[in-house]
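Listed after this line are the structures, all set down as structure tokens.
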Structure I
Amino acid sequence: MGLKLLFVCTGNTCRSPLAEGMARAMFGDAVQVCSAGTNSWDGDAVSAHVVEILRDLDIDLSQHRARRINEELVADADWIIPMTQAQEEGLKRIFPQFSEKIRCLGNWGAKKRDVIDPWMGSLEVYQQTALEIRDLLNSLKNALDL
């Protein structure tokens, strides 16, 4: 497999799994995609709203389990893509040797922006987050020429 992308959010149950599932569908076999959380509890299930949204896109992430980011995951990825500027800064402090390959999902397009955490929100809030992630993944795809 080619390029390896690691999407990162806080708990690895909402935003990064959405990005992981949508990126797999969008990028196909050209890219290996996974996700992790900066403060996740290993083994937590993905949000039911995430499963529903992805199922509507014919993507099954129902077996996804949260995992905490670690040096091995960071070292193995070509790009570490957190959901917020603050997460980017935090990851660069924790893993300074990999700072050149850590870049927020909202930093691949024309303007910098964060993907707000939908945790504990309604299905509509999650759907809005999914639309935002889809748009940002399109910018990522164009930037990486995939």
Structure II
Amino acid sequence: MEPQIADLARTAGSTVVALMATDAWQRARERIVALWRRAQPDRADGIDGELETTRDDLLAARDAEDSEDEETRRELSEEWAGRMRRFLVAHPEVVEELRRVLDELSPALPGNDQAMNTTIHMRAEASGSGRVYQAGRDQHITER
């Protein structure tokens, strides 16, 4: 099972780091910390802090707008893959739960068009000179 755990840990590490710069970050952080809280409650708060520190490092590298951004992302992903691997080896009972968490979070990954297959229902009314602008995604309005 070790090769499967290593693959899952690599996927988890890269997914967690990729989500750090997205709107889904809070949900991802909560789900990962919840895994630790169930398996190692004494380490959960530390993991939460380490996730936030990693996010700060990632955002700082991104804001620097230099070639270190991709290198930093790769290093942080590898670091979290190692943490995840050690966690899964020590607690194999959470392997399936981690898979479910990753399945749940994968639509929020940058560049994943799966999130665009969502049905959105909108309703609006305007009266008089009122205007209504609605969008299920990007909206560009040019008025003169």
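Rule-based calculations on the coordinates, nothing more; no lab input. Just so we're clear, the structure is a prediction, and the values are computed from it rather than from any experiment. Cβ atoms are built from the backbone, for glycine too; each structure is taken alone.
Calculating Cα Rg over 2.2 N^0.38 Å for structures I, II picks out II as the one with the greatest value.
Could you figure out which one of I, II the value 35 for relative contact order in percent (Cα under 8 Å, 6 or more apart) was computed from? All intermediate terms of the calculation are to be shown ahead of the outcome.
Details: I: 26; II: 35.
For relative contact order in percent (Cα under 8 Å, 6 or more apart), the value 35 is produced by structure II.
As an exercise: helix-only ellipticity at 222 nm (-39500 (n - 2.57) for each DSSP H run of 4 or more, over all residues; to 500), calculated from one structure in I, II, equals -21500. Which structure is it?
Details: I: -13000; II: -21500.
It must be structure II, since only it matches.
Determine which structure produced the value 22.5 for mean count of other Cβ atoms within 10 Å over residues 13-20, calculated from the coordinates; the candidates are I, II. The correct label is II.
As an exercise: FRET efficiency 1/(1 + (r/R0)^6) of positions 53 and 77 (r between Cβ atoms, R0 = 25 Å, to 0.05), calculated from one structure in I, II, equals 0.55. Which structure is it? Could you put the intermediate results ahead of the total?
Values: I: 0.55; II: 0.95.
Attributed to the structure labelled I.
Can you rank I, II by distance in nm of label points 7 Å out along Cα→Cβ at positions 5 and 125 and just name the one with the largest value?
Values: I: 2.6; II: 6.1.
The maximum falls on structure II.
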